[in-house]
Structures are given as C-alpha cells and as structure tokens.
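Readers should treat all values here as calculations from the given coordinates under stated rules, not as data from a laboratory. Note that the structure is a prediction, hence the values are computed from the model and not measured. Cβ atoms are built from the backbone, for glycine too; each structure is taken alone.
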Structure P
Amino acid sequence: MHSPHWRHTFESGINRNQSRIAKRQKTVARALLLLLASAGLAGCTEKLPTLKQVAAPAISSFSASPASIVNGSTTTLSWSTTGATSIAITPGTFASTAAAGSVILSPTATTTFTLTATNTTGSATATQTVTVTQPTLPTISSFAASPTSITLGGISTLSWTTSGATTLNIAPGNLASTAASGNVNVSPETTTTYVLTATNAAGSVTASATVTLTSSGGALSITTTSCPGGTQNTAYAGCTIAATGGNPPYTFSLDDSGNYPPLPEGLTLDSSSGEITGPLIGGQGTYTPEIVVKDATGATANAQIAFAMNGSSAFLANVFTSASIFHHRVDAATTNLPVDTSPAAPMYSGYLPETIKPFFGNNSNAPFPNGIPAIEVPYNEPDVAVSTTVYQSYFTSGPIPAYAPVEGTSNSTGDRHVLVYLEPGNGTNPALYEMWQGIYLDGPWTDSSNAEWPNVSTDALTPQGQGTSDAAGLPVGPLLANADEVIGTGSPAAPNGTIKHPIRFTLNHMLNYWVWPATQTAGVGSCDDASGNPIPVENEVSQATPPSSCTMSGAAGEIYRLMASVPTPACAATSPQAAIIITAFRNYGIILADNGDSGGLIGTPDARWNDADLECLTSLTLGDFEPVNVSSLMVSNDSGATSH
C-alpha cells in the first residue's frame, strides 16, 4: 500500500503537467491570432467549420442474370451501390466508377464473382456465383424422306425431329431452320441424298435421306441411228444425237474405255445438246464410236454410230519429184532393171507363202479406221510445239494442227503415225512432217520419234543411219496406197486411177542392213563381204557390189516387183480397186519398210475403199514377187533422184 506522501507527490506532478499544456495552448492561440491579423482577418467574427468523418460505402445489390449458363454463353452481372468511388469485379480486371451498372461476361467454368465497392473510408464486398455447365451435342431423333422415290417433277417431304440444336441446315438447297422438328418439300431433278446438320455450341451431328428419281418416260434410249459422213479438210455437215425415255435433261458423251474410237479428228460433241459439229474434218476412214446418253436419274443408254469419212490424199502424189526413185517404174518390160541377185535381197524363204494382206480399208478394222492417215495443211499453218520422248527428233515444232488424224485414233496403243504435208506457197517449200506414236491430249503434241523432209522438191533423203518415223528410214506418206490415186476421176465402184510409186509393206523380220533408198534398219542377221569378212550390222550394203553371204535376207528399202510370169488373179476382173493396185505391183512394186506381219500392205484409211474388192489382193503371195536391182538408177545414196 502506497504512503500518503507518494500520492501527494503524484497528484502534484499531474497538476504541473496540465498547467504546462494550458500555457502551450494559449501560446498557440496567440500565434494564430497574430497570423490572422497579418492576413487581415483579425476582425472576422465567423467561426471555422467543424470537420466530419466520411461514411463507408454500401452495396445495395449484386446479381447475375442468368445465374446458370452453358459454356459458350454469356451472363450479365449488375450492381447498385452508395458512397463508392470505385467498383471492381474479380476474378478478372473489370473496374468502374459508376455507382450502378452492369457488365456481360462469359465464364468457361462455374465462378464466384466478388464485387468490391471502395471509398476513402473503406470498402464493402458482395459475391455472386455463376454456374457453368458443359454443352452436349444435339441429337437427331429422325430424318426421313416420304416418299423415297419420285418421278421427275414429283415432290418428296423431308421431315425431322431433333433436340438440343440451335440451328438446323439441309443440303443441298441450304434449307435453314431453328425449329426442333418440322418438314420441307423438295423436288430434285436427279437422285439426291439430302443431309440434315444439327448444330449447337458443342458441335454438329448429321443424318441423311435419299430421294430416288425413277423413270417416267419408259426406257432410256438413243434414237439416232446414223450420222452423215464427210470429206477430209472440209466442214462437217453436222449431226444431232437424239434420245428418248428416262428423265430429261440428258447428258451426252463418248465411251472412252479404249474399246471404241473417238469421233473423227476435227469433230466435237456438245454434252448438253448432243450436237456434233466440226469446222474442218481431219480424220479419214470409218469411225464407229460408242455414244453414251445419261438422264437426270443417272441411267445410261449406249449406241454405236458410224462416221464414214472420205480421205483427201491426192497431194501424196506431189511428195518428191517424178524423177525420184519413189516414182520410178521398176517393171522389166519398160526399164530392163534386173533381178537383184545379192544374198541380202530375197525375202526370207519362210515368209514366201504369206499372202498379201491389205492393212487399210473402209470397215476392215471396225470400229476403228484401218490404215495410216495423212493430211495436207496450207503453207501458213502455224507451228506448234512437239516434244519427242524416245528416239530421234528432226523438229521441236511444226505445222501439226490439233485435228491432224492419228493412225488408229488417239485411243490406239499401236504405232499412231501422224503424217502432215505442208503445201508450198508465199516462198514456203513443200515439206513433209512425220511422227511415230504421236499423241495430242489438249496440246501440245508429243511423239516417240519424228522426221522431216523440209523441201520435198529436192528429192533429198534423210541422213544415213539417223532414222525416221519408219524402221527403214523411209518416208511413210508417199509410199501408202491411197483411195484418191486408185479412184482417180472415176468412182469407188468404177475407179480409173493409177498408183505411181512402190507401196510400203512389212515382213516379220527385216535383214539388219539397208539398201538405197532406205537410210536405216531395225532387223536381224549378218552378212560377209567378198573377202569373207563380217560387214558391221546396221549399215548400208550395195546392190552393185553385194555381200558374199548373209544369215538372213530382206534388206530394208529393197523393192520387189510382181513377176511378169505370175498371172493376174481372176478375182481382179470383179475387183477394180484391187486390179489397179495389182498393176502397181508389176510397174512400181512394193518396198520393204518395217517389221510387222509378213505381207502387210499399208495404205490410208478411207470410207471409199471396198473391203470385199481389196480382198482379192490376198490371192497373191510374197513368193510371187522378185527383188529388183535399182543400183543403176542411184545418183547418190543421200538423194532419191534417179539417173535416168
């Protein structure tokens, strides 16, 4: 217990402190009065305001609408406050100074948002939870067509039942809807599969229904049975393929399986109208393509229609001069040219029983034209690019039109020779362009080899050993039997023409040497010279100084004439076309040009050939022919010109 003395002393200390504080307050008051006086405010009797404390903010409301959403949707957060100088919503970075307002948010998961209202005194908070559910794919309960089959112009109803979709679409047609169930009428012009697509935020699902178009007009068929023929290098008269039955509209095309030819070169088929036109016919011979028509349901019908094209090949007689070996008679009666006794000259004995076989005609290779075609183009025919892929190339561009005919047509897998004669004019020389395995597929041309005779008025041959589009290094065009020279000024039934050149033919195997006027070979066998030394193969051998022996015979370029002792076959009396060709066998002979079927005689395709008439040629065999020694006519082995 403290003593009274201690208590007195303590109280005295307190009193002294209070006295000192009072004195300090008076001093501060006096100083303030002096300051006011110096500012001219000493006489102011108005009292200073009393400072009051600011109230803390208050949140009246904080809500979400809607409070539950599907992922990908939005919600609106709204607030109302008093006394707040700033607003913030977390999570996130949203901030505002508005006492009341809203913001749109799209949370991807269930989230509790906190509103914080703040001023200088303090802050207040409120929370609101937004529930987020994950979406699920919509479902299609049914999607069907009724009826499922209709005729052209008929109606089918597409009906659907779905759930959970925000949008619906039916294609083709782009029919859009937001109705969970419904129907729509359709009237397709061909068999159609419709696809219903149901979509929401989770994605899409599909279902399909097919409406089949059935025939209402009987069986689909092509009613056109024939089309006009034409003549090469003239405009085509035109033909329209007609169809009936099925369900129009129709679509026309050609069978491109390779089993049928295309239209003759220069002709085109309009797929919608069935019209066949051509400003300039290129093809020659008889083509029988397969025409295909398809109706609106997809049903098809086929028909073969023949296009008989006459050639226009008289120009071939102008290739090389009349003094050329290619236009020189070889019959013994008028030329006294002897039999070639060289061991290289005769055809191999095993081939002699083979008959003459005309590899040309009208319909002898149906449905494809039979023979090697040729075409004449004007002197100003534009050059086009030509790409050679295998053997020698004399030209990389030439006047080869897109309508130039191809041997066997573009659907052939054979030799596909393309022969183009450029007529002279305006300073341009007459020229011959030949391709082997020519192909034109929307341009440019390609070939496996080609050859050019840039001026056929000079009788110049191609270089020795360089080759041409023919195995013997010979030109092909001027050595073909063609209908124009046989018919002359007569008619196919009563021809009066003449052939004034040897006709190209083949043997199964030629000898592996050539004689003038050939410049190359592709054969078998070998020969020895007069001293018994081997002669290098694939070289020229002379008829004037022949080899002493050979293991094979039948040199490339050898000319053979029908022996005078062989009578004209009796059938020639009723086969006028064959009779003219047989006369050519005697006067101009046949020339060995390539490997192939033994006795194969080559000509141009032409609708004017009479196949039954040409059959008479098969009455002759290779044994009826003898080789001719033409060495006395040769001026140079690089020229086809003759000495007399």
Structure Q
Amino acid sequence: MKNILFSIFAAVALFLIPSCSDILEEQPRSIMTPDFFLTEQGIESGLTSVYSQLRWIYGPAGMMYLAVGGTDEATYGDNKDGYGLDLDSYNILAGNGGLTTIWNNTFPAINTCNGIIEKGTEAGVEASLVAEAKFFRAFNYFLLVTTFGDAPLDLGSGELKFNTTPSRLSARDVVEDVYTKTILPDLEDAVDELPATPRTTSATNKIAAQHFLAKAYLTYAWWLERNSKTDPNGKSPAQYYQLAYDVAVEALKNPAPFGLQPTFREVNLAENDYNSEILLCADHTASSYLYDESTANSWGSNASNNLKSNRSSFAMNMDFEMSVNGNKFIYRQAIQDVGRPWRLLTPTHEVFTKTFPLADRALDTRFDGTFVTVFRANYQGRTSWDGTVLKGMNGIDINNDDTVFYFPPTDADTANLLRESSGKFRYYADRAYGVWSPSLITRHSYPSVWKFGPNRDEKTPDGPLKNDASTRPFPIAKLSETYLVAAEAAVKGAATQGGYTARDLVNVIRERAGMPGHGAEMVAATPATIDIDFILMERSRELYAENLRWYDLTRTGKLEEYAGTYTMCEANSFVAVTHTRPIETKHYLRPIPASQFDNMDNTDEEKEAYQNPGY
C-alpha cells in the first residue's frame, strides 16, 4: 500500500525515556535526543511514529469496550472477557487494559511532538510538518482530558518541553490549563498552517484541524458550564460555543478536497476506504505484518503487537456458525458481511427500538448501512463440499446464498414462530431459516455491525485468512460529524448563519441518509426545533460504534439518562430483562491506570490526590 503512513518507529516510556527505531534507515535507537529532530528525515520519522501510535487505540477491542460498551449503543456479549463485564457494570478498575493503552501511548506521542515543535524551525522544515506535530499534541491531550480529566503538561524537562530527563515524579495540570495552553492554541496554529489537501494519504490536514478545534471548543464549553469552572482566558461557555460553530461552519463551507459521500453505505463500504468523507483514520495494511505492527491471524508470540490489530470487525459479530437442523451453512470469510464472530459486545434492544426505530427505517438507510440482518449460506463455496444440498428447518433445502438467519424488523408474526430445541433461535413453521425479532435479540445472537467488516483478496469460505484481523483503516473523524458538531453548538446558543441553522445542518446528513427518492421526506420528518437529545440520537445513527458514544454522553451530561438502563435477553433465553447500571458522578472520568502509580516516586499523599475522585 503506497503513500500511507506506516512505521515500526516507537517511543515507549513513562515520563519519559523515549526510544525509537528509524523506519527509513532501520537503525535502532535506545535514546531519542533533541538532535534527532534537527533533520527533515528525523522530523518525518518522528511524525510517522505519531501516526503509528493511533493503531494502539483505534481498531483494537479495548477502546470499543471503553467508548461503546456500557452505553445505550452496546452491552457485553456472551463471549465477553472480564474487562467487558466490569466496564458494563461500571466496576471500572485502574488496572483496565484499555485505559492503560490510552495513557501509556499518548505520552510518548506527545513527547515526540514536543521535540518536533521545539526543533522544527531550526531544522528548516516546512511549517506544515511542524503543524502536524501541533495537531497531534493537541489531539492526544484532548483524548487525555476527555478520558481522565487533568493531565500533566510537564513530562520531566519543563512544560510542553521535549523530555530528555528520566523522572519518576509527576503532577497533573487542571483541564482548563490543558485546553488553553496546548489543545486550543495548537489546533488554532494547525488550522492556519496545515494544507487543505493532505501531503499523503490519510495524513492530517486543515479540515481535520478545523474539525477537532471546533469539537475542542464545544467540549471545553460544556466542561466549563457543567463544572462551573472559570476559563483562564476569560471567555464564557457561550463564547466557546460560538467559536465551535464558526470554525465548524467554515470547514463545511470550504471542505475541499473533502466532501460527503453520495450515500451512507458508501461511507463505510470496504472497497471505498479512504474516501473523501474521512478526515482522519488509523491506518492498517495487509502487505506486511511487520509494517502493520501485528500478527493479524493469531495472537502470536508478540502479544503487545497484536494489541494493535484492528479487531473492530470481530467485536460486534454474532455467532453465525451455529447449526440449523444439525447442519452448518455459514463459514467464516474475509468479507465485510461475515468475518470472524467474537461476540464481545452486543447492541442493546434500545438500538432497535429507539436509535433506529422501525417507523424511520422505511426512509432511513443508516440501519441497513450499519448492521447485517440477513446471513446467507456460503457452504457450497468450500473446496471440501461434495455437492450435497443440506436441509434447514422443516426439512427445507438451503442452497448457496439462501437465508440461514434473519432479524425481522418487528415482533409481528411471533405466533407463527416455534422454539428451536437448542434455545438459540426460533423459526417459522413453513421456512428453513432461524429468526430473532427485536425483543428476542440475545447476547449470543444479534445483527452484526457491518461497517467494520474485513476486506481481503482471499475470500474462500473457511479459507486461511478467515480469522485475520481487519487491515482496513479505522475511522477517527468524518466530515459528517463536523455537521453535527456545528449543529450541537447552534443548539447550545451560537448565533447561526443563513442556511446553517441546527436544523439545516442536521438535514444535510438526514437527506443523504434517505432511501433513494426519499431524501425530502427525511428532511420533512426532522423536528422544527432541534434539541440536544435529537443531536445525540443523530450522532448515534450516523456514527454508531465508532468509539464516540461514551464521550458524547459524558460531554453533554447525559450518561445516566442514556446508559443507566438497557434491555437484553441472555444467551439461550428469549426473556427480555431490563438491566440497571450503577452510574455515578465519578464515572464521567476514568481512573488513572494503576501502572502509572507503580512507576511514580511521589508521596502516598500525592498519589492519592493524583487519582480521580472515587477510584
């Protein structure tokens, strides 16, 4: 894969003893010194390492557990591990691996950015390269403050300085200082200095910087408002909401070379990766396990590398391999509709009754563009198939590409459903396939998330690549979200421009989502007055399972309201149960990982104050 940023460059330490391996010369380095950033080659290698860091967070299952599980979008599946169960029940421990991954990988990237920003001008590189480092320093600090709250600006050698002094002491700076000292000014500089057209495929750019600057203004305004905080720059939440709106709308007015895809399905279609709607993504590659920094087809001997694999396609994939009438009809394939079933996370019943209500699906393509609801036989494609056509329920033949499992949109005709002896599905008295109506969805059997499904050249059913992790890029930011950021700022009181009211902005997305010929009906169905709840539901419909939901709900103060209860049938059961999650104020932040305290020489009192309240 050409013109995409890949590297085995790494900088791994804790406040911070950076090290790296220069991908261009393949010369291992045990210490990264400031002089490393005095050449264009050093700057570019450092930037490549920062892009590589994204793979630790975006694509692996850990972030999906943290940002999707435990919300109205998903609960744990029947194949969950301890982390998934704990997160869903809000028994969130400081030893959680997903949290440790975020904490331990953002700081090396920040430190690399510090070095590039300090030495870039002296190295004589273009300002746009230094601006990429500013973007990612802000990006990583934004991830830290929205996940953990206060974050250290001094990594050992001074505030926002490249750290060359190993230190086991640390202090966290308050959220307001992190925003005003680095997140906002760095992104403002990035907007001014980055080109609109990325220098290479999936590199950051002016439009991505505008997107994250608008989102940072918006999130910071909510933070000041919800926590009664005072901004060091003297601005009010209302002023920041206005800035968020203005920056987002400016991006939407001049988005070239970016733009919305013609249909919602095309945004997530595997054959259309790196399309014009994707502002930022975490790259992966099928060309080399070395450059993808993973062993995609197994956990292998290097477990840490495999934690970088894009397993998003596994996480919310149901068990389509179960037998029907004693026969197996569906086999794993490296295609978007099937993939590998892990069942780590399951959409809640509310996803099918509230997020994507039946009344809307006749007009809105986003349900079908998000989930797989029909699973078809592919067993005839196996090289070992002897030509025998197997029978499904009621002794009816199931031929290749015939339906094996189906999720009908309603609970209608349930009187015509019979209980299958295994208890895993029901079936119609006159048909060959198993069914689950919305109220029968379990932790074992549910519509799989289609948008992340894999796409490889070798597609033989049960072939050698059937268990490989996806090598598709994982989306981090889309232009469609920029519309929703601007709309949210407008809802919060920003003065709007003609043609860019909250309703106008939302309707651009909704019209695109409409079934062919029904875009106008989608627009007409939009409420006359848009509120934050409508924005949140539109965000979930447009960006379902993209590692945003927990951040959306905590930003807006809606975590308890939206995630406090959910409905689900247990595996092998068709009894819907309402579950309550014990969400508290402390859950608006995650605990500082235990590994941080293991590596600190601060006093016990300082360590206690370092941890977030309640953990």
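Numbers below:
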read-out	value
Given -3000 for helix-only ellipticity at 222 nm (-39500 (n - 2.57) for each DSSP H run of 4 or more, over all residues; to 500), calculated: source structure among P, Q	P
Which of P, Q leads on Rg/Rh (Cα atoms, Kirkwood Rh), for residues 217-376 alone, largest value	P
When relative contact order in percent (Cα under 8 Å, 6 or more apart) is computed for each of P, Q, the largest belongs to	Q
Label whose coordinates, when distance in nm of label points 7 Å out along Cα→Cβ at positions 177 and 321 is calculated, return 8.8 (choices P, Q)	P
Which of P, Q yields 0.35 [FRET efficiency 1/(1 + (r/R0)^6) of positions 129 and 505 (r between Cβ atoms, R0 = 30 Å, to 0.05), calculated]	Q
Structure responsible for 3, 16, 27, 27, 17, 7, 2, 0, with P(r) over Cα pairs in 10 Å bins from 0, in percent calculated and labels P, Q on offer	Q
Given 14.4 for mean count of other Cβ atoms within 10 Å over residues 329-336, calculated: source structure among P, Q	P
Identity of the structure behind 23.3, 76 (criterion: Rg and Dmax of the Cα atoms in Å, for residues 185-528 alone, calculated), options P, Q	Q
